[in-house]
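Participant: Some structures are shown below for you to check.
No value in this document is a laboratory result; all are computed from the given coordinates. Predicted model, so just to flag it, every value in this text is computed and none were measured. Cβ atoms are built from the backbone, for glycine too; each structure is taken alone.
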Structure I
Amino acid sequence: MSNKVQSPDKTGVVILLTDGPGSAHETQVRSHLAGQLAGLLNLPFRGVRTGQSLDDPSLYAIPDTTLVAPQSGIQTEQDFFGGLVAFPFMASKAISHPLIGPEARAPVGWTEQFMQLAGDAVLPGFSAFTLDDARRAGERLLQQGPVRGKQVMARAGRGQQVIRTLAELDAWLTGLDATAVDQEGLVLERNLNDVRTYSVGQVRVGGQVASYFGQQQLTTANDGAAVYGGSDLWLVRGDYDALLQQITDPLTGQLIDQARRYEQAAEQAFPGFLASRRNYDVAVGRDSAGRQCTGVLEQSWRIGGASSAEIHGLVALAADPSLQRLCASSWEAYGAAPDIPVGVTVLYQGDAPATGPITIGVRINTWQQPVKLSN
């Protein structure tokens with residue numbers, strides 16, 4: 001891979017907000033990261049745009065969500081930092097599982113090809129687009145043990161429920177908005193005990209490619225919930241093969257392979273799919289019988305919680321052509337005065353209306369081999 005960053009034929013970098021103004025802390029962090037990408041591409045940062053699309057092909061876009069085609073200003077992955085899909089469901093957790101049966105309601109554009117290609121890269125489960133289909137799916141899965149129900153648009157570990165009985169299933173479904181389920185879908189999948197969630201991903205900017213394996217951290221939010229607290233990434237210059245060359249642990253290698261198969265399934269099953277930011281949550285845990293299970297939980301083809309580590313890591317690689325690998329961490333903590341780890345650069349600290357007091361930062365370290373996951 002060339003070490004030279006290729007500046008695209010653009011006049012500037014912009015953030016694209018598709019759902020109105022973002023929160024203060026998200027806006028500040030994204031503006032910082034947009035500045036980092038602009039510097040990497042040798043382009044000016046030209047601020048924020050709003051709308052569902054960016055039709056100006058002269059601008060490099062950083063959308064706050066996975067975009068849905070058509071997008072006349074985005075023709076290749078070099079036009080933006082994020083993802084582009086043909087239909088809304090392709091941007092959600094719903095792609096990870098099949099429907100309960102051929103008679104189940106499916107959204108426009110639905111295809112079973114993705115699940116067929118992904119195979120055992122995902123956990124057993126179903127997606128549903130009506131409450132009735134969700135109940136049938138949950139009832140079948142409960143025969144094999146507890147089930148995890150997920151609202152497909154929820155983020156940071158929220159919107160999930162562990163379900164152990166039909167009564168609990170019915171109570172959970174009763175509390176959901178049927179219209180939202182019809183539009184967005186639900187996921188019901190095998191629940192894992194002692195679960196650990198990791199990340200596998202890749203970023204592609206200006207001809208530069210970096211791939212990583214990451215370990216997610218949980219933290220306690222101001223409301224007491226256990227939520228996303230950052231990611232530690234082991235990041236290398238190059239593709240997934242380059243990453244696997246640096247990883248010695250068999251189970252870690254298995255997770256990277258599952259994420260790659262999930263990604264390849266999307267590339268084959270979803271016409272028009274583009275992504276320059278690729279991130280996959282992969283779980284390791286045990287089912288109700290105590291058997292170890294692994295599988296991709298979901299994808300993120302948009303700027304996300306680990307993007308500060310991804311982008312700062314990519315900038316560090318571009319700055320030093322001899323550097324082949326490094327460790328990069330995103331970090332989030334709640335409360336008015338959290339202890340900030342040594343080496344963390346604070347990107348935001350304040351009392352955000354949506355979350356309460358929160359601090360967000362990033363850190364770059366030299367490479368250290370990841371802790372082995374295998375028993």
Structure II
Amino acid sequence: MTDPRPTPLTAHHVASGAKLAPFAGWSMPLQFTGTVAEHEAVRTDVGVFDVSHLGTVFVEGPDAQATIAASFTNDPARLDDGTSQYTLCCDERGGIVDDLIVYRLADDRWMTVPNAANTAAVVGRLREQGRGRDVEVVDESAEWAIVAVQGPRSLDTLTVACRALGSGFDPTDVPYLGVVEVPLAGGSVYLCRTGYTGEVGAELVVPGPLAAGVWQAMLDAGATPCGLGARDTLRLEMGYPLHGNDLSTDVLPGEARLGWAVKLDRGDFVGRDALVAAEEAGTQRRLWGLRGEGRRPPRAGMRVLAGERDVGRVTSGSFSPTAGVGIGLALLARDVDAGTRVVVDVRGTPVPFEVVKPPFVERDPKG
């Protein structure tokens with residue numbers, strides 16, 4: 001066993017009294033003042049997260065786009081400079097190795113942000129597909145921090161923080177899913193109009209030496225520091241899947257309702273043949289939401305029953321601070337539809353839920 005890796009902000013979190021825990025090999029803040037309070041701050045005001053455990057991988061060279069196209073399911077040819085897209089990294093059987101965002105910084109310079117536990121697999125895939133091509137894949141995850149600023153007041157907060165850091169940049173000039181390099185005193189950061197909460201916001205990819213100053217500028221501008229506990233309840237309310245829970249190599253994109261991120265009408269990529277066959281055969285199960293009548297949440301791995309029939313398993317579950325009820329995601333048999341009444345076996349107690357199509361709360365990250 002090795003000690004979890006610190007992020008460039010770990011010492012700052014320790015000094016502030018945050019509760020830390022190992023996550024995907026990193027020492028990460030789970031909460032600062034409390035998960036529910038932090039969740040509500042993001043839904044009503046603005047919160048800031050240290051998500052530096054995410055990977056920061058650059059793909060550079062004349063064949064960068066071709067390498068990304070061969071590695072992932074979406075079509076990078078649809079992107080212009082300064083834009084991004086959600087995509088999947090699948091294996092030869094079509095199973096989901098990772099879900100990630102790809103950013104086109106320039107024709108010959110791209111950035112990918114994989115999940116922490118899957119960064120090595122994504123880097124391996126890119127290098128495998130880059131063989132024989134004029135491209136370099138550079139994993140700089142240890143050199144960068146990622147700071148996510150999310151909530152209705154996030155762009156105003158970013159404007160104030162940028163000014164405090166010596167930049168007159170206006171974040172409202174960047175459209176949803178856009179990315180731009182912003183000069184700050186001492187260097188520059190990539191400001192990405194993306195996030196994992198359903199709220200308006202941005203993710204800042206920051207050189208490690210600048211991270212503490214950027215983090216403090218967000219706090220000084222009024223952002224509430226938030227941990228991974230709140231990030232999980234926020235993403236679950238939106239129905240956003242989490243790799244390792246709702247997504248894995250045992251789950252196909254169509255089963256996870258992610259077929260929109262798979263473009264089969266283009267050149268070859270890893271897993272394409274399997275995904276074509278899966279589309280022709282139809283899915284045997286689908287990822288649905290579960291909305292409870294009370295506060296008791298479902299938990300990952302619990303059985304879902306319709307009458308006496310076992311129809312699937314919960315993949316994620318929690319109490320929803322916004323909706324005030326237990327919610328979850330579950331992979332259910334193909335004949336189960338929205339509106340179906342089911343029960344979840346919660347440690348021997350049958351707890352009623354309704355099958356619904358997420359999100360559980362209405363939000364628009366585009367603003």
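Participant: To test your reading of the models, identify which of I, II gives 1.2 for distance in nm of label points 7 Å out along Cα→Cβ at positions 91 and 331 when calculated.
Facilitator: II
Participant: For which of I, II does semi-axes √(5λ) of the Cα gyration tensor in Å, calculated from the coordinates, equal 32, 28, 17?
Facilitator: Working through the options, I get structure II.
Participant: The value 20.9, 64 for Rg and Dmax of the Cα atoms in Å, for residues 163-354 alone was derived from one model only; which of I, II is it?
Facilitator: Corresponding structure: II.
Participant: Now, a different point. Identify the structure, out of I, II, from whose coordinates mean count of other Cβ atoms within 10 Å over residues 51-58 was calculated to give 14.8.
Facilitator: I
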